[in-house]
Structure 1
Amino acid sequence: MEIPSSFDTPLSQVQLDLLKAFTKACRHSIVDMTTRAQSGHPGGSLSCLDYLAVLYAFVISQTGEDVVVSNGHISPGVYGVLAEMGYIPKKDVIEQFRKMGSIYEGHITRHVPGIEYGTGPLGIGVSVATGFALAQKIKKQNRTIYGLMGDGEAQEGQVYEMIQFAKKYQLNNFVLFVDYNKVQLTASLKDIMPTDILAIFKAGGFEVLECDAHDYNDIWRVLGEAKKVQDKPIVIIGNSIMGKGVELMEEAGAAYKSTWHGSTLKPDQAEAILEKLTLSHAEENLLTSFRAAIRWQPNAPYFPKALSFLKINIGTPLVYTAETLTDCRTAYGKALFDLAKLNPEILAITADLGGSVMTKFVQEEIPKQHFECGIAEQHMVSLSGGLSLKGFIPFCSTFGAFLSSRAKDQARVNDINQTNVKMVATHCGLSVGEDGPTHQAIDDMGSFLGLFNTMVIEPADPNQTDRIIRYIASHFGNFYVRMGRHKFPILTKEDGSPFFDENYQYVYGQCDLIRPGEDLTIAAMGAMVGEAFKAREELSKSHPDISVEIVAVSSLKQFDETLLKSIQKTQKIITLEDHNPYSGLGSQVARWLASKKIGVQDLKMMGVEHYQLSGKWNELYQKAGLSIEKIIENVLLVTSPGH
């Protein structure tokens, strides 16, 4: 079998016969696996199959270029194609599709060889694909990234965010195929949400091409045209029919009915169809001949161990003196700038907030390592996921209220894909001040507690911020680092020198004993560590007989022996956080103690328990019951005799 060497020449009859056999076999697999599972999405799998067949058989088989399927529910089509390519065992796919314990999940997953990113929620994959494309541009590699999405998917706002970004950065190495079958889950596009796909992409600055998605030569032609575009991203609108190639399904698809979007054939319906789709010996021989001409084979899926060390230059940590009054976000920006200077794979990414989240230092001095997404937090996080799987270490930053809520879905899908994204959020908690409750992120840590492959951290001062940023840059995994907006003093040792000095080394989950004590433990996070320190100083003047121990906690997900020993010693604890205690430090410490079957005499949770209005950070702390006076009041209450 001869693989076509040029897009300029129409496909030969032998090549067309090969594609007919290839797609016939795939359709057999799609019907077989979905019927056996009595679950899945055959309609869209069949409508985009001819495009996938041409792309994989005659392009990917030779180049190994990346394909990102954003409409992950068409997994039967994707698995069918990968099986015919010989990349995965066909028998296993058909028998194990959507079965317990199988890697052949209902939506495509990165556990399957040949799949670069697992998708499901619509709109995410197209942004990931631009991350792949941007990575190739940065590396100056002449490789095309192929994306695929459904037409109804264009209703997702993230798709618009992606369009703007792809045009801005002239991702002419990005070819997106839209399966334009004009049917979505519950009805036709026209009935659900009339969507002018061509106009959307044309207005967004894409080169818009069209093809008959069931004509192999027309698909080949349009792929060739896409290769010639020099200055903009490309979208191919593939006019298709849902259920194409299976008569019963195709009839409904041609009438724009959604009958077979997510419904499968009954076994008695499938029997005759499967027989009709069974390959002849001649067709089998064609496929065997074709497989011998395949040059590229996918690598086995690889998932680095969380927190494994990444070989980068972390530089020399900055030390802020005890006299310094600054904020953690500035320390973040300077540490990131230092890392970016030393490591070209470190990228700073933001959403119109470079000056606020302090990625501006990279933007001003190393613009080629800074990328602006505009007000598009969802795209930013998915883009970062794509970049991280292509050898880059992206730091994406915005306000905590946006990163943890608006882009939660995108962070969750990155988490499932076990990417390596560093999410750094500023302006968290009441520290943001006058912006009011919409911007006062007091539940952001809770957003990430349920993500199994994402570590959460909050630094206690600028010095610890510097060490934490260098740590997450040099350790694999997704991280969410939160910090407030206001400036506050550097934490010090008893001798007045910086507590987190040049010898301090951060380890994930590490708790730090800021001041020793005997009567009560204050476990505090972030800026509240400094407030606890001030309260302890004031208390020592009026009640020198009360000995308070202060432990700085850095992560809600992991506590260490430092905190455990302190609590076991004092038996009384106050948790202190600029966050909602219901999904924050207070509840997590209580859960941790319960899991270890450790009882205490008293546990008091201090945090933000109600939405606050505008005000300066210290006024808001006062209003929310987090003032130094309130801390002292609670210390006296918890340590009082008989309490």
Structure 2
Amino acid sequence: MTTYIGLIPAIPFLGFLILGLYGQKMHGKIAGYIGTGAVGISAFLTFMVAARYLNGLPEIKSYTVTLWQWISAGNLNVNISFSLDALSLIFIFVITFVGFLIHMYSIEFMAGDERFSKFFAYMNLFVGSMLVLVLANNMLVLYMGWEGVGLCSYLLIGFWYKEPENGYAARKAFIFTRVGDTAMILGIFLLFLNFGTLNIHQIMQQAPEKWMTGSAIATVTAALLLGGALGKSAQLPLQSWLPDAMAGPSPVSALIHAATMVTAGVYLIARTHILFALAPVVQTAVAVIGAATLLIAGFSALAQHDIKRILAYSTISQIGYMFLALGVGAWSAAVFHFMIHAFFKALLFLGAGAIILALDEEHDIFKMGGLRKKMPVIFITYLVASASLAALPLVTAGFYSKDQILWYSFSSQSGGLWLWIAGIFGAFLTALYSFRMVFITFYGEAKTEPSMKVGKLILIPLVVLAVLSVLGGLVELPQAWGNFRPFSNLLHNVLPATTIHKKEGLEVVFELISATIVLIGVYLAYLFYIKKPWLVKSYEHSRLNEFFYRGWDFDKVYDVLLVKPIVWLAEIDEKDFFNWFNTGVSKVALFGNRVLSLTQNGKLRWYLMSFAIGIALILTYMIYR
């Protein structure tokens, strides 16, 4: 058991090393099969570990494996060690299984790319880093994985670096997440100063004993950890990097948005939930930020034309739902939605990638249309994923996970009416923009003809994810439907149950309301974009829609409040004493270099003469000293 736990992240790292060292010498698609096989082996090991873990419950709730000692300096002792419990098990299942399907898809999608092997090397490194993050037994190893996925996101978002905008998008993602990472490392320092250890389980055990609920130190530490989560998970105010991250290949978008990086913040808050429970103000902030983010991103998604940017804003919005759940103490509901979201969002990005590939890199949904009959498998799977994203009642997995969050946002001890209103209005927007995307892309007149048919390596992952986007929600049924809750019961071995203070009999009423709202959103999308598109023509060209299209002008706000003042200060600082001194030193060094370079003119007679003069001077000195 413990051996397998260590191998799960080790195999993708091994794949990275093999591809990094020998990938360029491999012919055909061999590099793709090696990269996919590495993640597939990790997925297989995860299933084996899951079976043994479930057999060991309830006696053994977690397993720990220590590989080696990493740091031993004074009171700081850090081991490279991994811990498996119900929370990390769910995350590694999603990372390895969905990651395996994305790798399989990539073999065909990236075929012919001049850096084919390097792509799979980076993807393996990405998966390995994310596995380290979620399996880490201490905060420093977790942070190592955290920085690893940040590095890989930079490499993969800017993978097609010859286009300047792709390099810009990669740098933007790296800098934005770096802001959050700085806050997070400060939080880790505070944890070590207060507890003398970085072991996560020891910190969670000691925190309620050392810190009072609402104390300043608990609040500051939780707020700093939240800063890290906001950066990685693209939540307000650090969300605007994610739409630009669409510059990377579609499989990268699927991996970042569905299975790995952007869900790291959700994992961090869930893993350190005790610290957030000790800081109620920060936990409430998590809920408010999630509610605000899901609304802002929902409006922005409704205004986009690029199919991948629609999905990017959708990801920001759906993670907002996860933050809303975490903020109201619905820990298992947030993780449940994470899993279901991974299924349907990976399917949406992979489906979008297949459409873009078949249409010769066309991204604009208004230049598509009529693809329903020409790409039937992609249409059906994309429709399933969109319905799950919209939480179509009863028949999609997204309904079961999102409905649980909506109910808890109202009924939990930390919930309230306004949070529920934000969530339910966000559900309406989601249904509207999801089916706007479907109707414009697949119905109506064909504006661009497909130039190729996609193969089985692309279609198989789509079909598998479509099945999971329908059936995945059946592992957790609403409380009003009975007591079939195996998913949350599993997580209750790690995370506390949600405290409900409203009447449970209201749950059915709220389910009916949310189902009705979603159906209204689907109908309005049909009305506006199929039956009577002239109704929204004026709005499509309005200033408000343009404002939403630009992502609420957050980039302009950053430019005015941060970029321009810093550039202005830098220009003033350019002429200070220190800059003059450094410039002077560099000029002296340059002058000395030019003088010395005169002695290196390549003429042998000058070298011999210099050698003779040098000997004469030495002998003269020795005689007359």
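Here are some notes:
- Source structure of the calculated read-out (FRET efficiency 1/(1 + (r/R0)^6) of positions 293 and 501 (r between Cβ atoms, R0 = 35 Å, to 0.05), 0.05) within 1, 2: 1.
- Parent structure of the calculated result -23000, given that helix-only ellipticity at 222 nm (-39500 (n - 2.57) for each DSSP H run of 4 or more, over all residues; to 500) is the read-out and 1, 2 the choices: 2
- For 28.8 (mean count of other Cβ atoms within 10 Å over residues 45-52, calculated) the corresponding structure among 1, 2: 1
- Across the set 1, 2, mean count of other Cβ atoms within 10 Å over residues 21-28 reaches its highest value in structure 1.
- Computed 20.4 for mean count of other Cβ atoms within 10 Å over residues 349-356 - originating structure among 1, 2: 1
- Which entry (1, 2) yields the derived value 6.5 for distance in nm of label points 7 Å out along Cα→Cβ at positions 221 and 605: 1
- Of the structures 1, 2, the one that 2.1 was derived from, the read-out being distance in nm of label points 7 Å out along Cα→Cβ at positions 229 and 429: 2
- Identity of the structure behind 2.9 (criterion: distance in nm of label points 7 Å out along Cα→Cβ at positions 341 and 509, calculated), options 1, 2: 2
- Taking distance in nm of label points 7 Å out along Cα→Cβ at positions 389 and 461 as the criterion, the largest value within structures 1, 2 is that of 1.
- If FRET efficiency 1/(1 + (r/R0)^6) of positions 77 and 301 (r between Cβ atoms, R0 = 35 Å, to 0.05) is computed and equals 0.15, the structure in 1, 2: 2
- Across the set 1, 2, Rg/Rh (Cα atoms, Kirkwood Rh), for residues 277-452 alone reaches its highest value in structure 1.
Only the coordinates and a few stated rules stand behind these numbers; no lab work does. No experiment lies behind these values; they were computed from the predicted model shown. Cβ atoms are built from the backbone, for glycine too; each structure is taken alone.
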